[in-house]
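These are the structures in question, set out in turn.
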Structure I
Amino acid sequence: MSDTSTLEFEPADNEIHVIPVTDFRNTDGDFEHRLAPLSATTRAEEYLQKHDDVHLSDEGIRRLVQGAVEPQQFEGIRVERHRVETGWLMVISYRAYSPMVSLAIENDRLLAEASYAADPRATGVRKALAMPEPHIKHAVLVHADDYEDILESVDRSAQRVLADNRQEVGERLVERPLMLVPATFKSGTGEPDEDLTAVDGNCRLAFCYHRIPVPRGWVDDSLIGAASKELVELRPSHLMRMSLQHRRELVRKVIKAAHKRLKEPRTGSPADIRSRNKAAMTLNALTIPVTVIVGYRDDNDQRGMQRFPAGVRSLLLRMNTGGKVFVEGAKNAVKAEEIINGLYDEGLLGPEAQARPTRDALIGRGEVAASMEGLGFNPGLPDLRFALIMQQLTLKSPKFNALVRSKLQTEGNLVLSRRNGPIVELGLRSYSVSMPTNSPRTALETICLWQDLVDNSWSVENIDTDTKVDKLLARANTGETQAALLLGALGMISLVMSGHLLAAAGSAEADAGTTIARTGVGLIVKGLLAEEEGRQILADAIKRVRAGKAPRWWDAEKQGLVEQPSDWRGSTYNAMLRSAVRHGWKAKGPGKEKTAAEQEADKLTVFQEQLGTAVDRLRDLLDLREKNGTKDRLAWVEVEASFARIEDIAEDLRLISEPKPRNR
């Protein structure tokens with residue numbers, strides 16, 4: 001990655017001024033930045049060290065104070081409390097020098113696009129970093145990844161936000177505070193012991209760096225001569241490699257150079273104005289308002305700092321409301337990790353010997369192969385991990401439901417659509433390196449679940465050979481619920497990830513030559529499980545896709561599985577599959593009319609599809625009201641006709657339906 005400065009030229013017709021951030025004025029009465037001497041930080045450090053709500057090491061406190069624009073303000077500073085699910089986060093607010101702060105170690109905006117250790121083929125590629133761990137004593141996030149991987153991550157994140165989310169920095173000050181959290185590292189390769197990293201505000205911070213070009217020798221003191229004078233763009237990794245003292249010295253040099261340029265005589269030429277504007281923008285980008293997490297108190301004193309990372313993470317979606325908000329995939333990824341960590345913290349993943357590998361396997365960032373193997377699964381089969389995620393996130397109990405609802409920030413029932421997003425994001429991590437996931441994501445987002453997965457208790461077995469698949473199929477054919485649900489989960493994953501079960505396309509009827517079932521992939525799988533031919537398709541797909549082959553098709557005349565016709569595409573198979581779910585697998589002679597029973601079944605299917613569409617539209621309305629914070633109830637005159645129609649539908653349907661079974 002090149003770090004040569006590529007700052008765009010600024011218009012020369014308007015002069016940009018340095019905006020004062022302190023009351024200091026020089027002998028000419030003009031504002032100037034002044035980096036406070038270390039002697040001015042001693043009393044502030046002592047005050048924070050004695051404060052009951054500040055839970056940081058002396059080194060961590062020193063980093064806060066020495067990076068502040070006005071360290072004397074820490075004396076008597078108010079420590080505020082922010083409520084999170086598990087306790088209280090303690091925060092302080094002040095103005096800091098931007099080069100004294102580092103970007104987030106992992107940018108959560110990119111979680112849906114990253115490569116993960118969950119993919120068995122993820123060897124030799126840059127993968128998402130491991131989740132930060134709690135410190136045993138302090139309110140600090142502990143990062144265990146190799147430090148070079150961390151540096152690559154922050155640089156990549158900076159490049160991405162510079163391209164995707166432009167900020168007005170330099171012409172004006174950064175006005176909205178960044179949320180920061182202290183961090184430390186475990187890889188032991190000579191990096192600084194601690195740092196101060198952004199939880200929210202990466203875009204603003206990256207553009208501050210972007211406005212501070214420096215001679216290469218300032219960030220690499222091994223260079224001499226012309227090479228050391230070449231201007232480069234300040235990168236996050238440049239700063240993170242520096243000691244605290246080195247970073248302070250860099251800030252001092254930037255201040256001195258920029259003010260020196262502004263004191264030079266004006267010529268009024270466009271080149272002079274552009275040069276002066278760059279110096280002014282550098283100084284305006286040099287400081288940022290920050291809110292720093294300095295302590296944590298858990299509601300359960302015995303938990304200490306164990307749930308501190310979860311507390312910090314719970315702020316994430318709330319903090320990312322300005323500028324460019326998270327895309328849905330990134331939101332679901334964050335929520336999914338919060339859910340899994342919450343289940344682990346609350347002991348809902350089983351005893352510790354089982355809980356930790358389960359957590360690591362589900363999140364998919366690190367130690368995935370060892371965790372899967374420790375749980376008794378073949379780590380080389382990504383569909384087993386995906387099925388494990390489906391099983392764990394379709395559980396149903398009061399405590400489980402309450403925790404998941406809190407992480408999803410919803411008060412409604414845990415309907416399939418709410419469970420679906422986190423399952424999709426975690427599941428796709430098993431394929432993040434080996435294949436593009438855009439098309440599978442679209443299919444899975446139609447809802448890859450069916451209600452039986454929630455209504456029944458089921459588990460994932462290590463079905464890792466063709467023989468085991470055949471035995472699973474035989475059990476499913478006898479009506480065993482456990483076998484059927486696992487067969488459906490593994491078969492759905494195989495069909496979707498191989499491109500043979502897709503979202504219903506507009507041309508699907510033309511491909512199938514008839515009408516199709518236009519439902520989510522979960523209901524298609526439920527339809528397949530209901531017929532022996534469908535179960536054969538699912539079992540065959542598991543075996544064939546694992547072997548790198550295309551699934552076979554069921555030939556109704558031959559009553560067996562056959563190779564797909566050579567002119568079939570994945571979309572053709574999808575259309576034929578949806579048609580079979582709607583109309584059945586029986587071979588029909590040319591021109592043969594449907595029986596009365598078949599015609600009635602078609603009408604029932606159409607009714608159920610349209611009813612499902614109506615339910616989806618109602619759910620869209622509920623989600624929109626929840627998003628907008630709407631609490632007012634709808635006027636009765638607006639919904640009276642709808643209630644009457646629903647009651648009429650229910651009454652008419654009861655006339656042709658068996659009575660609802662009663663639990664005795």
Structure II
Amino acid sequence: MDLLEDGSIGRVRGAKDDPYTDGVICEKVARYAERVHHKDRLLYPLRRIGAKGSGQWQRIGWDEALDEIASRFRQAEEEAGPEAVWPYYYAGTMGHVHRDGLNRLRHARGYSDQYDTICTGLAWPGYVAGTGLLGGVDPVEMADSDVVVIWGTNAVATQVNVMTHAMRARRRNGAKIVAVDVYENATMQQADMQMLLRPGTDAALALAAMHVMLREGLADRDYMARFTDFSPEFEAHVMTRSPEWAAPITGLSVEAIEAFARLVASPRTYFRLGYGFTRQRNGSFAMHAALCLPAMSGAWQHRGGGALHSNSGTWQLDKSRLTGQHLGKSGRSLDMSQIGAVLAGDEKALKGGPPVKAMIVQNTNPASVAPDQTATRKGLARDDLFLVVHEQFMTETAELADIVLPATMFLEHNDYYTRGGHTRVLLGPKLAEAPGEARSNHEVINAIALRLGLEDEGFRASDQAIVADTLTRSGYGDFDEIAARGYVERARPERDAHFAGGFGWPDGRFRFAPDWPGAAAKMGLIWACDPASLPHFADHYDIIDQLTDAQPFKLVTSPARGFLNSTFNETPGSLRREGEPSVFMHPDDMVELGIEQEDHVEIGNGRGVVTLLVRPMRGMQRKVLVAEGLQPNRAHRGGQGINVLTSAEPAPPFGGVPFHDTAVWVRPIAKRQAAE
């Protein structure tokens with residue numbers, strides 16, 4: 001990173017000495033100076049003096065703000081008990097100390113807990129139900145692959161380093177790149193084989209591919225006998241899932257499915273499994289089904305073969321002091337994705353407990369990113385909800401707050417970082433001073449805790465001390481040596497990463513019959529359905545939002561290259577790249593509805609209506625809509641953003657948001673009306 005003489009920062013670059021990033025970084029982070037030095041950064045504490053959302057604020061001092069927060073939290077506790085306070089957060093700038101430290105306050109006071117479902121709730125259980133461990137093959141090994149399958153992720157936009165190693169495999173080995181997705185995004189444009197399927201049908205493709213492997217002798221039966229629970233019953237099940245069966249489900253041809261199966265049966269096939277294809281009601285089952293392919297082909301036993309979704313289950317971090325587990329037990333666990341129902345007082349969402357009367361929000365922007373936006377925003381706007389938002393910008397959530405506090409960015413505090421697709425734990429030292437009176441999450445949590453009479457040493461320690469304590473407690477070695485090096489290498493031995501000694505279950509066998517109870521036990525998950533209702537074997541579970549005559553289109557809300565959820569949607573470079581909120585639509589559907597390029601349309605369902613600019617795309621199946629990026633509600637005509645349409649209904653088995661699984665109608669708007 002360029003540190004300039006005046007204390008400002010210049011361009012951010014990928015580390016050349018990191019074997020995974022190899023000097024490459026995504027364009028939005030390369031331009032991070034646009035965020036750090038943005039003219040609209042919050043600089044001082046503010047108190048609301050008008051109606052919620054009116055934009056009327058009064059500048060106040062930190063002591064005044066913190067005293068009021070502590071007083072209002074005490075008041076909520078006195079009125080309805082400690083569970084009436086709900087600290088709410090998510091990943092933010094990604095560091096663990098400034099992300100998870102809010103739990104220290106939660107444990108110390110018995111505040112309501114948070115059940116994390118909004119991002120990983122569908123993908124991770126689907127992976128663990130097969131392997132027994134959230135880990136896989138070092139992504140650097142992609143360079144040694146003969147086939148790289150990029151499934152359900154637009155890596156060019158969201159995981160650019162995947163493309164670095166996939167392209168290296170192509171140059172070095174003549175490797176074929178396969179992209180499985182629902183539209184011709186930038187990643188698919190670089191693929192040798194494009195599998196453009198209907199949203200929510202990935203498992204059908206996986207089952208049909210396994211059918212071909214078994215039918216044509218491409219399955220490694222010796223490997224399956226030694227390392228999986230493969231059985232005659234599972235084989236009989238798969239033999240009913242032919243390409244002819246899958247073709248009308250996926251929209252792919254029989255020939256395309258067979259060609260895919262033959263190619264990915266190659267021993268050195270690397271499956272890079274993303275999040276996107278799991279953001280369906282059947283997403284966990286799709287993840288598990290795709291993960292079955294390298295188990296059937298035996299690809300795990302070869303360098304350059306196997307799979308990876310995330311290595312987040314391999315860090316073995318002891319965060320007990322960071323999160324304050326020794327301080328007491330938190331209250332009921334509220335589903336963060338159901339924030340609208342929680343704040344509306346829904347008894348089921350509240351787990352039979354008291355209403356939420358006070359919140360502090362850090363590292364997330366639920367008024368933009370949470371599903372069922374109408375309910376979410378209505379709840380946050382409650383006059384009887386005391387809302388504190390600690391933020392870098394005046395986000396749509398901050399606009400609804402009673403107290404807004406200015407926050408630091410990742411270059412302005414000390415932390416450590418884990419990277420799900422990588423193998424190193426990185427130190428992130430403070431490199432720049434924060435502007436104005438901005439304070440870090442850690443400082444704010446500690447200051448509130450001390451005003452509430454909490455005396456644990458963690459509430460007086462610096463962020464650097466918490467970093468050192470956590471890494472030392474985790475057995476990572478001498479902290480001074482780690483600080484000098486800048487990282488801890490946590491790559492598992494290659495044999496372990498390939499599960500050569502067995503998978504993460506007591507018998508060491510991969511599960512073609514997913515072990516959902518086992519995944520729940522390992523991950524502390526909460527059932528969102530009756531376990532008896534779930535398919536016994538890997539399968540296409542047809543529970544996706546069904547298209548009807550009234551709602552004949554399927555909407556997918558994919559990430560944009562220039563944004564990261566609602567982060568970066570204030571930076572000039574990202575705004576120029578993404579432009580006006582828009583939706584991709586098949587040209588034949590446009591003709592059918594009388595829509596022309598650059599027209600505007602209304603897209604709606606029972607939850608709301610959104611207005612978007614139409615862009616034609618032939619690289620998708622008919623009756624599919626793709627809206628890239630999460631722009632503010634106010635950036636849309638009519639003031640309603642894309643998450644007005646998405647559902648907060650918890651998807652099985654353990655909850656999670658089906659962001660890419662929304663049935664909608666489309667209605668053209670006359671050009672005259674759009675202009676008006």
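Only the coordinates and a few stated rules stand behind these numbers; no lab work does. Just so it is clear, the structure is predicted and the values come from calculations on it, not from any experiment. Cβ atoms are built from the backbone, for glycine too; each structure is taken alone.
Some points to look at:
- When relative contact order in percent (Cα under 8 Å, 6 or more apart) is computed for each of I, II, the largest belongs to: II
- Test item: distance in nm of label points 7 Å out along Cα→Cβ at positions 40 and 368 calculated as 0.8, pick one of I, II: II
- Among I, II, structure where helix-only ellipticity at 222 nm (-39500 (n - 2.57) for each DSSP H run of 4 or more, over all residues; to 500) as derived comes to -14500: I
- When distance in nm of label points 7 Å out along Cα→Cβ at positions 248 and 576 is computed for each of I, II, the one that comes out at 5.1 is II.
- Structure (I, II) behind the derived value 2.2 of distance in nm of label points 7 Å out along Cα→Cβ at positions 264 and 312: II
- Once Kirkwood radius over Cα pairs in Å, for residues 536-639 alone is evaluated on every structure in I, II, the highest one turns out to be I.
- Looking across I, II, the calculation of Cα Rg over 2.2 N^0.38 Å that yields 1.15 traces back to I.
- Test item: FRET efficiency 1/(1 + (r/R0)^6) of positions 64 and 280 (r between Cβ atoms, R0 = 41 Å, to 0.05) calculated as 0.90, pick one of I, II: I
- In this comparison of I, II, the computed figure 10.5 for mean count of other Cβ atoms within 10 Å over residues 24-31 is attributed to I.
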